[in-house]
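*Asks:* So, here come the structures, one by one.
Nothing in this text is a laboratory measurement; each read-out follows from the coordinates by a stated rule. What you are looking at is a predicted structure, and each value in this text was computed from that prediction instead of being measured. Cβ atoms are built from the backbone, for glycine too; each structure is taken alone.
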Structure 1
Amino acid sequence: MDAVYKLNIERAVLSSIVFDPNIIEDILGVLKTNDFYFPAHCQIFDIMQKLHNEDLPIDEDFIRQKANKNDIDDEVLLEIMSTNPISNIGAYIAQIKDSSVKRELATLANLIQKEVENENNKAVQSLDIIQNHLYNISTDSASVDIKDMPQVVQETLEHIKLMKSKGDSYLIGQTTGFIDLDKITTGFGDGDLVIIAARPSMGKTALMLNMLLKNIEAGKGVVAFSLEMPSHQLLLRMISIKTSIPLQDLRMGKLNDKQLTVLSKATDELNQMKLWLDDSGSLNINQLRARVRKIAQNKENNISIVMIDYLQLMQGTSTKDRHLEISEISRGLKMLSRELNIPIVALSQLNRGLESRPDKRPMLSDLRESGAIEQDADIIMFVYRDDVYQEREEKRKEKAAKDKDLVYTSKFKGKEEEETEIIIGKQRNGPIGTVKLTFQKNKTKFVDIYHGSQPTISEFEGQMDVSQETKSDTLHGF
């Protein structure tokens, strides 16, 4: 597009705004100030936008008043005023946007050249920078129309028909791996950000791996990021869950012939499953986004869920303020889940302040840097094992007695199977409450609790959680 043509179409759009100021609403939905090629046009469009925001007339007099003295080109303004307005303004707006995107791509090409010549950055760092710029260009240039009510109603009815065709199944999204938990959540929905939070040693990584295994066994593709544990350790845990061989036996290689046969069969099955593990240990949101996109762009991979262990070990990209970093990471994960239309499950640590409470069941305010996480998450669930605290308390009493040369006989008997509470503290589109699972310690395996012949949800909150700032400290059954 040559300079004269650019000049004419930009002038025509600005003239049309003066002729009919109401159209600026539609234009602002597509164009930003820097989309105009000529600096004087950028300046005048910016002034028009300010006048619109202040509910002032958009005409020659007010444009001059809004501009600083000698800060506006009289000749350019007069040319705009003398240009005939156009009727097919949509085509002109599209031309301006198209030209702007191409200029940004040309700028990106120059950036790529500079990154190639920059010896201080490693190739992977340069790739992250370039991919982030390209993503910003692509999202800014994407055209999304606002939906009117007939369209929304039609889409909603189609969704209801689709759910009905599934035979009234309670599982709508990706399975959590547990019947009771699927019932209360209806599975993890497309575009959901799910946070699983707990204090150390509660089993949040084990719970994530149980969920992961159920999904890949169902033929779904899963991408998992482990910032705390190498991939072979994760696989050992998954094998223990899958085979019921005690984890310690797997770690030591202490296996009999029958276990070796079971192990061989399990690894053959796992070898065929769609699982991608990233245990690089150092990861920022841009790197995670780029790696997930790369795998997800191949539709045959059928990526249905992403899992991250854990959120606080991720790094920000542009700030040293930890709260702002967590906000950037949390928002980035939510936007990625929306972009790819799949759930993202991220583990999170809790503040140690809850340890000082008599009732150590977690609540939303216990989340580290809780504000951003609580706002962005669609589901927040906590893992709570009361036996962990009972065992710690007994050990404390034994030590205190020993220090005083006293004898203390502990009444606590450690169990191989412990009752675990999965507390749903927030669910944007569903009820909150508590689901109980059984944790098999030596296999790091969670299983459903069955009451009689049918599984039931242990506790259930009957009201929908639709706020983004649920502060319920107690959970009521019915």
Structure 2
Amino acid sequence: MDYRVERGLADLKAAGLLTDIGGDWSKLPAGCALKSDSRTVGPGDIFACVVGDHVDGHRFIGQALASGVSCLLVQRPVSDVSIPWIQVKNVRAAMGFLAAALFDEPADKLKMFAVTGTQGKSTTSYMIRSILQSCGIRCGLLGTIVYDDGEKAVLADRTTPESDEVQSFLKKMTDNGCQACSMECSSHGIVQGRLSGCRFDGAVFTNLTPEHLDFHKTMENYFAAKCELFHQYLKDGAAVAPNAASEYGRRLAAEFPRAMTWALEAPARLVGENVSLSSDGGEFDLLLDGKRLARVHIPLTGRYNVENALGAAAVCLASGCDEKSVVAGLEGMPQVPGRMERLTLENGVRVIIDYAHTADSLEALLSTLRPLTRGRLVSVFGHGGDRFAGHRPLLGKAAAQKADRIFITMDNPRTEDPRAIAEQIAEGVKEVRTDDCWSIDLPRDAAIFKALDWCREGDLVALSGKGPEPYLEINGVKHPYSDRGTVEEWARRKGLQIL
């Protein structure tokens, strides 16, 4: 048996996941790969039969055998197969351990940094990467926007990939000369075991607000899912950086006496003071344990982006990065796609594209933009279908309290009627406003065209909810779509330049 497979089996046993093994292991080829998608397996691969919410991988064993796989990773007993098999309690959780062993434990060869929380994960992970690169450390990235292995970036299809994919990307990072990885860790990914095979050198907790309650049911369950990252996936002596301005962050910090707490408006070790915001970004004084380190300018506006910067700085400082490199990394970071992404049109209208998709994040976005608006503030947004419907009127109220004009549209309606979703949002608007400041406009590109047609010089348009996503999901089909591309197409038709 290949020593990597032996090591993987030992790891599965140590994790309490291994149930049984069978078959002729002498026939297992060396250097085999683990895959969970029956459409991509080939000769010699190990096929992992993931049991998901909608699809059971065991249904595709016949297809995988026809493709020439050399081994099966299963959750239920199998019979009448001539190849080796490994039975485990949970295939999804087991994949990472086995894939990590097959790839020679790539996470052990990298400085691994995790970011979890409801909001701010993507921006914080980009900031961590920028800081590490300013320290001369080549860093890969896994998150909601892209998976970047140090040589090539591909659009992400979920925040945290399946564990076999995570290990594959980490292996590519080590092959490409990366010394570190900055990774977003979603609550779904944590509780489903997609982090198995990973151990982190540092982890940031950003905040916790109501989201994904269709999955977690309660905020305590949601918080417990986030806490698993810190209790199960950290290396000894890892840096823990919780947000002390969050009640949940303070609860987490209480469990880690050496935590590098951070905050804007609460007692913490790392603090941001004297914040100044403009359309070009934000400035603040950075203080550690009461000592002023520097005046920092970040190229992203919004108080919440100052908070993101504090979280990134906290975990990097606690991990040994020097102060100058931390400041240089924050000040030199590129614009994050779909996170306060700025477009200025030749006609004097400005557009902000952002991923804000909860009531709290939409209110924070519009509150940030309100004082930066020279004319009127326009809000264009919707809400995803098959998600926590209770958010919808709250989104409407948040927009009605801050925006001058509201265009309610669609945002990944999935299996729901987009107009019904929009009407639920409108109920929240009507609780706050009695004027004709809003309309329902479908589809999304038509709403953006109408909003831009309505605007005049000095107006600012916030396109929120989609961020960098390159699709609209309708009835199970992902149709190519981009907020930025829609703005570019409107400008092209009008003969206007984007400056």
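*Asks:* For the read-out Rg/Rh (Cα atoms, Kirkwood Rh), a value of 1.08 was computed from one structure; give its label from 1, 2.
*Replies:* Going through each structure in turn, the value belongs to 1.
*Asks:* Work out which structure the value 2.3 belongs to, where distance in nm of label points 7 Å out along Cα→Cβ at positions 64 and 112 was derived from one of 1, 2.
*Replies:* This figure was derived from 2.
*Asks:* Sticking with this structure for a sec: Of structures 1, 2, which gives -0.88 when log10 I(q)/I(0) by the Debye sum over Cα atoms at q = 0.22 Å⁻¹, for residues 48-103 alone is computed from the coordinates?
*Replies:* Working through the options, I get structure 2.
*Asks:* Turning to a different aspect of this structure: Consider the structures 1, 2: one of them gives -10500 for helix-only ellipticity at 222 nm (-39500 (n - 2.57) for each DSSP H run of 4 or more, over all residues; to 500) as calculated from the coordinates. Say which.
*Replies:* The structure behind it is 2.
*Asks:* Continuing with the same structure: Identify which of structures 1, 2 gives the largest calculated value of relative contact order in percent (Cα under 8 Å, 6 or more apart). Each step should come with its number before you reach the end.
*Replies:* Details: 1: 14; 2: 11.
Result for relative contact order in percent (Cα under 8 Å, 6 or more apart) over 1, 2: largest is 1.
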